[in-house]
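So, here's a batch of structures to check.
Nothing in this text is a laboratory measurement; each read-out follows from the coordinates by a stated rule. Just so we're clear, the structure is a prediction, and the values are computed from it rather than from any experiment. Cβ atoms are built from the backbone, for glycine too; each structure is taken alone.
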Structure P
Amino acid sequence: MENLSQDNIKQVVPKKIKLDFKNSKYATGRRKTSIAKVWVKKGTGSIYVNGVNMPEYFKRPVHQLLVVRPLEISNVKSDYDIKCSVKGGGMSGQAGAIILGISKALVMFEDTLKKVLKKDKLTTRDSRVVERKKYGHKKARKSFQFSKR
C-alpha cells in the first residue's frame, strides 16, 4: 500500500471558501433528519454548500437540479448568491432541506414570489420521516412469519 504525504492529501480535499453575507436574508429548512441554514443575498447566482461549490458537494445531477429548482421557478437564477450550511441525514434529505431554506429566504426578499413558490409546494415543510421499529416485529410494519400449525 502506498503512503500518502501531506501534500497529496491537501490536493484531494477541496478548499473552503469564506464568503461575505452581511446584507443577506436567513432562513432554516428541514427535511427528514437534515437541517439547512441558508443565507441569500443579491449577487451573481453562485451557490455554496458547506463552503464548497454546489456541484462539488452534490455529485448527482438530480440533487443539483433539486437545489436550483426554487430559483428556476421564480426566474431569479442569476440574481442571488446563496450560502448553505447543512448537516444530518443523507444527500436527498439535505437537498430537500436546502430547497425549503432557499424558498423561505427568497420570499423574505420578494413577497411576490410566495404565490409562485407555494404553487409548487416549495414553501411547506415535508414532514415525512422514517417510521420507528415496533417490538415483536422485524421492521416498522413487517412481522415475523406466522405458523398456525
Structure Q
Amino acid sequence: MNVHYLEDFAIGQTYRSPRLCVDKASAIAFAAEYDPQPFHLEDAAARGTVFGGLAASGWYTAALTMRLLVDGELKPAGGIIGLGFDEFRWPRAVKPGDELHLLSEILDVRASKSRPDQGLVKVRTTTFNQNDEPVQITVGNLLVPRRPA
C-alpha cells in the first residue's frame, strides 16, 4: 500500500476508486435498519414518489462511498480521518443495480498551525453511477500526518 503524507498532496491531484454494484437486498436491509422510509423499502411504495421506484438511502450511498474511498487510490498515512464536511449533496438517487465509482480531487493542502506533525487536506469526492452522473458530492477535510523526520 502506497500511503501519502501531507507533503505528498498537491492541489489538483485526483484519485479514483474501483467500481461497486449496488445490491438491492443490501440497500433494503440498510434502509430497514437505519432509514426505514417506504421508498427505500418497497418497489410498489416507491413508484408513486419523486424517485419513481426503489431508491437507496442517501446514507447507504454515503456508506458505499466510504467503502470505495478505503478501497481506492486515496491513501493518506494513518487512514482516512475526516474532520467534517463543507459540502454534502445527493444530486440524483441511487437505484439498485447502479454501479458506483469515485473521483476525488485535492482542493487545498495546509499544515496545521498548532500541531506541526499534521495538516489538513480538503478533498472533493464525487460518487458517480454507471452513466458517469454524479449521485453524491462531498467536500471534506481530512487530517493527514506530515512525513516523520
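In this comparison of P, Q, the computed figure -10000 for helix-only ellipticity at 222 nm (-39500 (n - 2.57) for each DSSP H run of 4 or more, over all residues; to 500) is attributed to P.
Look at mean count of other Cβ atoms within 10 Å over residues 33-40 for each of P, Q: the largest one is in P. I have 0.05 for FRET efficiency 1/(1 + (r/R0)^6) of positions 97 and 113 (r between Cβ atoms, R0 = 30 Å, to 0.05), calculated from one of the structures P, Q. Which structure is it? Of the options listed, only Q reproduces it.
Taking distance in nm of label points 7 Å out along Cα→Cβ at positions 89 and 121 as the measure, the highest value among P, Q is held by Q. When volume of the Cα convex hull per residue in Å³ is computed across structures P, Q, the figure 191 traces back to P. Work out which structure the value 31 belongs to, where relative contact order in percent (Cα under 8 Å, 6 or more apart) was derived from one of P, Q. Answer for the origin of the read-out: Q.
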